[in-house]
Structure formats: structure tokens, C-alpha cells
1. Here semi-axes √(5λ) of the Cα gyration tensor in Å, for residues 140-187 alone has been calculated and equals 20, 17, 8, so which of I, II was it run on?
2. Quick check on the output: -10000 is helix-only ellipticity at 222 nm (-39500 (n - 2.57) for each DSSP H run of 4 or more, over all residues; to 500), derived from one of I, II. Which one produced it?
3. Rank structures I, II by mean count of other Cβ atoms within 10 Å over residues 172-179 and report only the one at the top, that is, the highest.
4. Which of the displayed structures (I, II) returns the greatest value of Cα Rg over 2.2 N^0.38 Å, for residues 76-147 alone on calculation?
5. Supply the structure label, taken from I, II, corresponding to Cα extents along the principal axes in Å with the calculated value 66, 52, 43.
6. Can you say which of I, II returns 18.5 when mean count of other Cβ atoms within 10 Å over residues 68-75 is computed?
7. Between structures I, II, where is mean count of other Cβ atoms within 10 Å over residues 124-131 highest?
8. Identify the structure, out of I, II, from whose coordinates Kirkwood radius over Cα pairs in Å, for residues 84-235 alone was calculated to give 17.1.
Structure I
């Protein structure tokens, strides 16, 4: 299969291509047209030229485009799931879940398009403001640049595209090189649903080269990026007056306190799901678990048992939960980090070995906080479990991280849970849930090296608009 760029409402194929391989089977999926810097400039020009048309769409028209796109994706949901499973090596059940979430994200975007309201201001609250009424409105920014990751190639792209369309902005997508097909499918569906031609483009290719064009072009008014902290910082440093939203890394932590003795099996099941969903290649993946010393041994055993039940295999198989990582380089890095931790005293409770192009689900105990596998983002199927004396020690260790995205607390002590929630240095705290939990309409973003700005449909839309105030002097 030969797949082109999506530009000006149609596919554009050139002789400049790169091969796309299935990460698990290593079979060739397609030849992908390699976008050039000139292609990116053309996409930005087309988007900029379509801005007036996008801005003129009523909120009802924008909502209906998004609702129709959701319906069209629903009709093609199995096709979309197969694309995700093949290009991202995502287990097919997880891929279907991503498609369902994408449909929901499109619908949330359509709903929020109709709720993009301002507010009334009483200008007579100020001396001299008598006889004036004022109100605010939200206006679209202009061209939105979306730089998207491989791990949720359809839904995380939609978290940028859906709000952009809802606000009346055209959007140019630079997808991860490994997962362009999902973004192209989304662009095709939105165009078929009535989005003006040229208002959405997908330019696969070399990230640094294409991203540089996007960052330098003043017609791009905002960049929404999901990826590594290092690249995020580089984008922000060069963005100038552009707005940026950066969704970066994490090593999400959770705590199980002494009040949860009767819930250990249930919590262990949730923790295993949170740690190993999509091979641990999730920004919110449960990576660090701290357990009160009175429950440490039984919880450690329960988690090891639940982990051993997880099936590693071909992502096309219905029973598969964990499969190959996105590439062999990632596999080797994860295995190296496990080996380092083990050499420095960590206990491997289960897993710790490579299989196919992936890593078997791995639980490590008693890991020093300075180990790479503790203080960096693993982005693989590995979770560590450490003993703490009390909530204060748990809080200190959970906050001892360069990251701050999500955190989870399991506790039946409301006062303790709320005190920890207020002190945790993260963007979202989940009480009696694993930190891997995310619903698509909730605010989402991190502090420290985990990011800048917020996603979640309503909140992303607000960051893709300008607030304008209009005042009427009705007394002359």
C-alpha cells in the first residue's frame, strides 16, 4: 500500500517515501509519502487561507461537522482499530477502546462548540463606567499546529483536532512517523463530514525538520505538542509569541495506605491494568507504587500474581494485553534499565525478560529512588513497588520526581487522602483510582517536566481562542 500526505482535502503522493513496518511482526504495512518542508509550508498556507471560512462557520455548523465525523468513525470503527493495532502494535482490544474514546472525544468537541460562551460585565462597577454594557466573546486563534505521538495515534490527535475545529480553527497535523495512518483517516473523515478543504492537513515525515517550519511560521498561532520533555522545551524556547500546550512525560505514582487491607486483590488488579495497558506506553502508566509497610508483603504477592496472568502475544489476538514495544531501541532501553536496577539490589518479582520485540510484564520491588527505572519515564511494561512507613513518607517519595502529571491514592481515610491530594505536585489526583485513569472531557495536563497548559476538550478549546470584550455606551 502507498499512502500519501493529506493536503487541500485530498491525498498527495510523491516519489519520496519511507517504509512503515509492523512493530511486532516486522511485516511492511505501507510506503508512506515523506513530507518535505515545502509540503509543510503548503499545508500552512492552505490552512491560513481557509481561516476566514472556518471562522465564519456557526457554532451549530462546527458542531454538526464533529457529530457527523463521530458517526462516520462509528461506522468504520473496526477498520480504524485494525489500523491502530498494526501501526502502533496495540493489542486489538485496546485499539477498539481507543476508537470508542475517539468517537466520544469528537462528540464532546461538538457539544462544547455550542457552549463557547462569554460573560456579561457590569462596567458601572467602576467609577465612570455608568451607562455601559459589556460582554466577552471567544474568537478562534488561526492555524493550529498539532504534533502528535505514536501511543494513541487517533485519540490524542483528536484531542487536538476536535477542539481546534470546535473553536473555528484550521489545523495542520505532524503525526509520529510510525503512526501516520490514523491521522490521515481522521482528516479524511472530517473532510467527508463537511470540514472545508484545506482546513485540515496531515504531513508525515521527519519531526525536527517539519516541526521547525511549524515553529518558525508566524501564521501558525499555536502549537499543541505531545512527546518528550526535551523536545517540548525546545519548542517552547523557539515559539516566540505563539501559544503552546505541551503534554510531556511522567512516572506516575500511587499509594496504598493501611486502611485498604480488605481491598488488596482489587487494588492489585487495577494496578496491573494501570501499569501494563498498551505495553506501558502510556503517559499516565502506573510506574511507581508505594505501600504502607503493614500491607507491603501481601500486596506485593497479589500484584505479582495478577501480573503473571497478563497475556503477552500478537496484538491481533483477542487475548493479548501486552505486545511488542514500538521499536527495538525501546525494548533494549527498558531491558537495560531493569538490569541496572537488579544489579543495584532491586528484586524482580516477575518478568524482566524480552520477548519478540517487547518486554514481559515486569514487577520490581525495593528499587532505589535514584535508579533510571524509578526517576525517569519507563514507557514500557514495568512497575516498581516500594515499602513506606506512613503517608508522609509516601508523599515525599511521590513528589520526588521531575514529573507531575497524575497520581493515585487508595485510602478509606478521607482526611488523609484529601491532605495528600492537596500536597501532591501533579496536575490530577485520583482518589481510589490508579493514576492511569483519564476521561476525555476532564482537564488534563501536568506540572514540572510533565507539561505546560491543559487539554481536555473544553479546556483545550479555551486555549485555542482569543477573548474579546465588546462595550456599548448606551447613554452617549
Structure II
């Protein structure tokens, strides 16, 4: 049997074909554009995602007996608002996770309704990027579109809908809407009421591995797949990445070094951190996780290399950094190019270089970018450790994990070993694994991960450098409070 994992990403949809033994037979990527009609806005056309799937699957199946495909799982960018009307047409472009237009609505929720009340309803406080503030913005700024809503969906769920005709979501993705009662795994009547919604407008909730339907006949024929292909509910990209990296079960940890960065820690029972600085979400295996999110991780390096240095030679730029310089750089970088979530919840935060001298070099600044992202991940890990969660090792995946230097920096800054996954396409791999559980190839998600996921190496921290980075981190974490007032004055 074969299983297809679909990852609806921010810059591209990635499709992965996995066999029953966990072998990756093929990977296909289809890119699309993001519209930014105003500063801080970020939108995509959901039909571009669907076109990427329809164009990508035939290529994915080249040279393969398509009749052996048994299941499909979807994962994708979280928090995006997709709205359908009574004829199942997309009402307006999807408002994405990295869109900051709802700053006013977030302020009203946390201030007027109250952080404590919002956390009691959902397990989280309001963040710019979450789905509920987008709905409040839509109700206030585009009332004609809001009144036309029949169904609210998330990005990967729109693809599941196009595949099966079913309106469903899973608990992990629903957790990031600020509409789910995460503790009790149901839609929050309080939050739906605040947003002027009722349950009929929401998709049906499922566990990530649950079957939601089979392919619509016309879709199966178009894609060249059997009509019997089963589709599972799938998961949010970070929850799916944890599965694809083998980070399942209580106490497991996974870091995603993608455009954004996350550190996710699985728990068997529900738990919020005392200040709600971490996201409390459901995971893809029936439990919960605490997750720290930094909005720009590998995206910082892409910005630095492309926009500033105007080069694509990542290897050469990082090769100019001496290993002897690790932990001794006097240049610091705040990686808040798109504002920040954990731990500041500040959409007005900005990126900044601090500490440059006349002798500072190009390599010093490149190193500072890599270190700034690592320090931001440490912010997340420190909150988890304050909650007595075990962050003593982690798997790591994502495009940024291709850099051995960056892995060494992160390992040293966090002071933990990092296990590198065999495929950097962990989200799509996780989605395919969830489909295999759905089809009965494995009894549960944990059994599937034990059987299929292997690492290709481990990066161990250098204890001498760890000590040096401890001092540098203490300096770095005082920079944001010093500049916060300035950031609030910048539009």
C-alpha cells in the first residue's frame, strides 16, 4: 500500500508518497504566491492550494501503481481563515497565520473580555494570527462577507473538503482557532458567541487519524486514484511534523526550523503554563502539547541572504563563520521581522542588530542572525522548563535543519542533543503516517512512529560553548525590553 501526505504550506504545497514500510518514494512541491494588499496583511487564494494538489499528485505518482494508494492525509499552515458561502464557494481570499490586521481585535479580547476568561474558554490567550480575531475583523470591516459565511475552514481542511465533500477539522488544527475548548476538546460556546457564530458554521471535529470519507468519484478520476482511497482528518503542520519526526508520547519534543519556528512538547494530560505564554493545543495522537512559536526562524536567514546580502550561497556565507567564534559574538540580532508570539505576544516587535562596531564583519552579522533565532527558541524552552517539562533532548526538522552549523548553534544555545530526522518533509511525512493509521496499517500513531521513523544523526552540545552561550543569552534577552517602547512608536 501507498499513502499520500499533503502539506499545505505558506509558500508551497508539498506532496509526499510513502510506502507501508515508511519509505519515501517521491516528493513534489508546487509553489504559489502570497498577496500583501496592505502592510501587515497576508492572503492567499485557496484555489491555488487545490490547483497545486491536482497538478502535483499525477507527477507524484509517475512510475507508481496508483491502484495501490490506500489513503491520504492533509496537514498545513495553521490559523488561516477560509470562508465558504451557501454554494461552497470561497467568499474572499484566505487570511493567513502571519497576517497582523487583527491587532485591535486581539487587544479587545485580551483587555475587554480578559486574558483569564479567554484562557478559561480556550486554554490560550488571544494572539494576532489566530482565527477568532480574524473573524472579528471580518465582522467589523467586511460585514457583507461575514454575513455570507456558511462554513468556516482552515487551509488543510479546505483541501480535505475538495477531496471528500466533507466539512471536518481535527483537534490539533482547531486548537489554533481560539474557538476550541482545548481542555474538553469541543467548540467553545463562549467564543463562538463572542464571534457571532454558532456550531452549524463550524466543521465537524475528528481525531487526526480518523477517516472522514473517501475520494469523490470525480476527484478520484481526475487525480488517477482509486475511488476507495480513504482520507483522514489530518493535523496542523506542527502537530503533523511531530508525528513525522517520531516525537510522539509524553515527554517527547520536536523543533521545526521552518519559515517560522516552533518547539513542541507532548503531554498525556492537559496543562497550561501559568502565564499562557505557550500555546496549549491538542496533538495528533489524542493528547495535548505545549508549543512555543517564533514567527520568523529560517525566514530570518532567507531575508538576510536574499534581501540584504543578495546571494543564494548559504554554504559560503556560513563557511565564513569560525567555529571558534561560537559563543563569543558581540553582535546580537532580534529575529522579530514579523512581530513575535512567544513569549512577548507583540505584533509591533521588530528585528534589530545590536552591538556592531567598526570592526564587525559580514560573518559576524550572519552568525548573529543564526544565534538570534536560537536564542528565541531558548525563550520558549525556558518557559517550558519553568513548568517542569523535560526539555532535555529534541528531534529537529525543517529546511533550516539542513545547516549543520545552525544545528550546532541551536544545540549549544539550548544545551541539549538534537536528533536529525531522515526527511526534512516531516509535516507531509506525518500526514502520510496518519493516513496509514487510518487505513489500519498500524494500530495507533505511536506504533506507526516506532515502526517508521528513524533519525540520521545526532548533534551533541559542546559544553564549553554552552557555558559561553549562557552569558550571551542573558545579554540578548535584555534587548527586547530595552527597545519595546521604540517598537510601539514604529508603524
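Bear in mind that the values in this text are calculations on the coordinates, not laboratory data. Predicted, not measured: the structure shown is a model, and the values here were computed from it. Cβ atoms are built from the backbone, for glycine too; each structure is taken alone.
1. II
2. It traces back to II.
3. That would be structure II.
4. I
5. Structure of origin is II.
6. Comparing all candidates, it corresponds to I.
7. II
8. I
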